[in-house]
Structure I
Amino acid sequence: MDAKTPPEVAKPVKAEPENCPSIWPKVPPAFVRTVLSGHSGLGLVAAALIYIVCLSGTVAVFLNELKLWEEPAAPTQTHASPQAVQAFAEAITKAHPKAGVVYMGLPTWDMPRLYAYVDEQVFVADAQGRIAGEASSPWVHFLEHLHVYLHLPETLGMIVVGLIGAALIGLIVSGFLAHPKIFRDAFAFRWAGAKRLSQADLHNRLSVWGAPFHFVVAWTGAYIGLATLLLFAVAGVTTKGDIAKVTAPIYGSIPKADPRPAPFPDLVATLAWFDDKPDLKPTLISLTALGTQGQMVEVNAAMPKRLIYAERYTFDVQGRMTHKLGLSDDGLGKQVFASSYPLHFGSFGGLPVKIAYGLLGVALCVVTSSGVTIWLTRRRERGRPAERLEKAWAVIVWGSTATLALSAALWLALKVPPVWVFWVPLAVLVAAAVALKDARFWTVSLRIATSVALAAAVMVQAVRFGGLAFDGVALGVNLTLLILAVVIAPWRRPLDRAHA
C-alpha cells in the first residue's frame, strides 16, 4: 500500500445492505396481514359504537314523545292541582309502603301526565290524584339505556360512553385541522362525478354546518360520562371512597334512616311556596322514606330563563323550605354541571329545539357513517380493498336502524325483550355479511328491512291502541315513522363501487 494513500481510502467501510435487518424476528406476511386486519377491525368496532351512540341519542331526544306513543291510553292532564298531588302521593305510599324513594313527575308541555316512579314501575294519576294504572315504557327505557350505558353495567357503561364522547371530540377537532379550506368550501358540492367525491362533500358540508351542535353534544356526553370516573377518583382521595359525600353538593344529601312514624308531609303547602315565584316551575318531587322521621321532600323547579335543568329545594313536613341546593347560583361548576344535561339532550327551548336536535343528530349519524365509508373507498382505490370491513360497516349502519325499529314493533306486538331483538340479530347480520354477498346487497336489503320495520311498528301500534294511535302525540310519532320509512327505502339501485 502506498504510504501516501489516505487511511480512509486504505480502509474502506463495508456498505450496509439495502434492507437493514429489523430488531424483530422475521414475521410471515400472512401473520402481518392478519394483525393489520385485526387492527382495522378494532377501529371499525370503535366507529360502530360511536355510530350506535349517535343513532340512539338522536332518537332519545324524543323520549317523552315516545313514552306517550308507547302508552297512549294513560290519562293526560296539562295541570295537576296541589290537592291531586297530595292525594296521589298518599295513594302511592299506601299501595307501595316499602318503596324507599318515590319520584313524582308533574305535568309539563312534553309530558302532560301526573306520574310516579316506584322502582322500575311508572304509575299515572287521574285529575283527582287517584292511581289510574301503570304506564311503564319498557321500550323507551331500553332506548335510554342503550344511549347512556350501551346496556353495560351502569357505571362502566357511562364511562365507556364518556370515552366515546371524548373520541368524537378528537375526530371533530382533527377533521377541522385536516381540512384548512373547509369553511371556504362550505357550500361546494359536487353532485356529478365520482360517488366518493359527492360523499366527501356531503361529509364535509354536514361537518361544517353542524359543527357547533356536534361539538356540544360530544363535549357534554364526555363530561357526563367521565364525571362519574372523576367523582370516584376524588372520593378515593378525599373521602375514603364515600361517593355520597362528594356528590352531595350537586345531587343533594341522603337523609339518615329513622323508621319511627311521622305525619305525612304537606305537599299542598310545599307547592304553595312556588305560587308567587313565576320564574320557578315545579316539575319533579322526590319523596324519601315517607311517613317516617327520616322522610325528606325535594322539589326540582325548572327555570325557563336559565339553561340549567332545575333548581332543587328541600322542604320539611309542614311545607316550609329548608334548603336550596344552589345549582342556579352557587358557583360556575354547579351551573356547568346542571346545564350539561339540557345541552346534551335538547330539553330546553321547547319543540323547535327538539326538532333541530333531531335533524342535527341525523346529520351527525351521516357524518359518522360517511367518514368510515370514505376511508374504506380510499383503501379500495389504492389497491388495498377491505371487503369484509365494507360489508360489516354496511350492516352496522343499516342493521342497527333495522333492529332498532324491529325491537319497537316486536315489543308492542309480542312483548319480546328489545335488548335481545337489537343486539342478537345485529351480531348475526355482521357475521353473515362478512361471509356472504357484497356491501351493496346488505345496504339495499337492510334499508328495505328498516322501512318495513318502521311501517310495522306503526301498524302494530295502531292495531293495539285503535283510535288513540291517530290522536295527539301518537299521531305525530306515527306520521314521522312513516315518513322515515319512505325516505329510507332504496328507491334507486346504488351504484357499484367499481363504477363510482
Structure II
Amino acid sequence: MRRVVPLGWGMLGIGAIALTLRLWHLGDPTALVFDEVYYVPFALNYLQGTPSFDAHPPLAKYLIALGLWLGQWPAAWLDWPQLEVDGLLVSPLAYRWLNALVGASIPVLLAALALALSEGYSPQRRRTFALLAGLLMTTEGLTLVESRLALINIYGLALGLLGQWAWIRAGRSQHPSRWRWLASIALGAAINVKWNWAGFWLGLLLWDVLISDGEAPHPKSRSLRERDFEDLSSSPSPLRRRGWACSLLPAGWDNPWRKRVAYLGVIPMVTYLLLWLPHLALTGESLLGIHRQLWSTHQSIAANASHDYCSPWYSWPIMARPVAYFFERSGQGATAIATTIHAMGNPVLWWLSTAAVLALTLAWLARRLPVGAQHAAPLPPHAVVPFILLNYLANWLPWALVSRCTFLYHAMGMVAFSALGLAWLMAQWWQNPRDRPLALLLLGAIALSFWFWLPLYLGLPLSPASLQQRWLLPGWI
C-alpha cells in the first residue's frame, strides 16, 4: 500500500523550505539593493515621524518600518552587520526579516487556496493539488528574490492570496460572513500596497459574478453563494440567520448583488482609505490631495520613464527580460568572481506554467464553443479552471493599458495563477498511474532548473563562465 504524506506535515514542510531559502544569508549583501534605496529610507522616515512622498500607498512602508523597529534590539544584541542610511546605522537583517517571513507564507497560501478551491474532489486529488501548488511556488525564483529584500511587492501578493483564500473558504464555513470580512479587508490592504494588486480583487469579482452564478455546482461542493445563503437561512438564531457581522450592514443587504457591493466594494475601499490615516496624520495632507499627487506622478512616469530593464506586458509569459538588482565582480582571470541578484523566475517552471495556462484555456474553450451544428459540451462540474484563468488574465491583461515602463516583477500575481494551473494539470496526471511518470519528469525538471539558477536568486558567487552559462536568452543579461 502506497504511503501518503499527511497534508498538515506537507504544508509544514513547504513552509519550512520556503522560510529556510529566504533566511539563508539574508544579510548579504550588506548594502541597499535596487529599490531598497527608496523603501528603507521611507520606512526610517515613518519611524522618525517625518514621512516623505512615495508614488505608492503606504502600507508596505509601514510594515518595513515595523520590521526595522522590532529588529533594532536583536541587531544590537547579536551584533548584526550594519550600514549607514540617511545618517542612521541600520542592519540589513532588520529591514529584510519581515519580508522574508511574509514571503515564506506565499507557497503555503497558494496551497491553501488550491485546497479550498478543489472542495468536492477526492481527498487524494485535493491533497495532491495543494501540495504541488505549494511546492511549485516554493521553487519560483522571482518571489524568492523579492522576499529576500526590503521591497514592497511581496506584501501585495501575500495579502491578495490571503483575500482570495478567505473568500473561497467562506463557501464551506458555518459563518461565511466572517471569512468574507477577512477577504474584504485583505483585498483592500493589498491595494494599499500598490494599486496594481487590485488584480486580485478584479479576478475574484469576475469569478464571483460570471462563474458562481453561471457554473453548475459540483454535487459535493455547491457554489459559495448558494452555501452562504443556505447557511444563513437554515439557522433559527437571528445572529446566525443574518451571519456574524451582517448586522453591521443595512437591512435588505442579503441580496446577492448588494452583498457583493458590501464585501467586494465598500469594505475593501474603507480598508484602503483607513490605512492612509497614519500617513495623513503625520503629514497633515488631505486624502484627496495625496491622491491627486499620486495620479500626477504616475502620469509623469508614464510620459518620461525609460529603463534598461523595461519589459512590456506581452513578453512576461516567456520571461524575456528579467531585472538585474545587484551585480559585483572581484578578482581577475582565473580568480574572478561574479555575484549577482537577478529578479527572474525559475525558467522551466515559468515556461511550463505558461504552457499549462494555454492548454487549460484551449480545453475550456473547447467545452464552451459549439462545433458545427452541435452544442457546446457540458460545463465541467467545478470552477477551478475558470478561477485560474480569470485571475491570470485579471493580473496580466490590465497592464496592456499602462503606457509607462513596466518590469517583470509586475507579473508576480500572474505567475502565482499560472503555477496553480500547472499544479492542477500535474495533480490530474498524478492520479493516473500511466501519467504519473510525466508529472515526476516535469517536477524533476523544475527542481533541477531551480537548483541551477539558485545562485542568481540568493546572490551566490559564481565564476564569470558559470554566470554566462545561465544567460539562455539575450535579454537576460
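A value of 15 was computed for relative contact order in percent (Cα under 8 Å, 6 or more apart); which of I, II is the source structure?
Corresponding structure: I.
Looking at structures I, II, which one was FRET efficiency 1/(1 + (r/R0)^6) of positions 85 and 365 (r between Cβ atoms, R0 = 35 Å, to 0.05) calculated from, given that it came out as 0.10?
Clearly, the read-out refers to II.
Check the numbers for distance in nm of label points 7 Å out along Cα→Cβ at positions 77 and 421 across I, II and tell me which is largest. Don't jump to the answer; show the numbers that get you there.
On the way: I: 3.3; II: 4.8.
Evaluating distance in nm of label points 7 Å out along Cα→Cβ at positions 77 and 421 on every structure, the highest lands on II.
Determine which structure produced the value 23.8 for mean count of other Cβ atoms within 10 Å over residues 93-100, calculated from the coordinates; the candidates are I, II.
II
Given a computed value of 1.01 for Cα Rg over 2.2 N^0.38 Å, which structure among I, II does it belong to?
II
We did not get these values from a lab; they are worked out from the coordinates using the rules stated. This structure is a prediction, so every number in the text was calculated from the model and none was measured. Cβ atoms are built from the backbone, for glycine too; each structure is taken alone.
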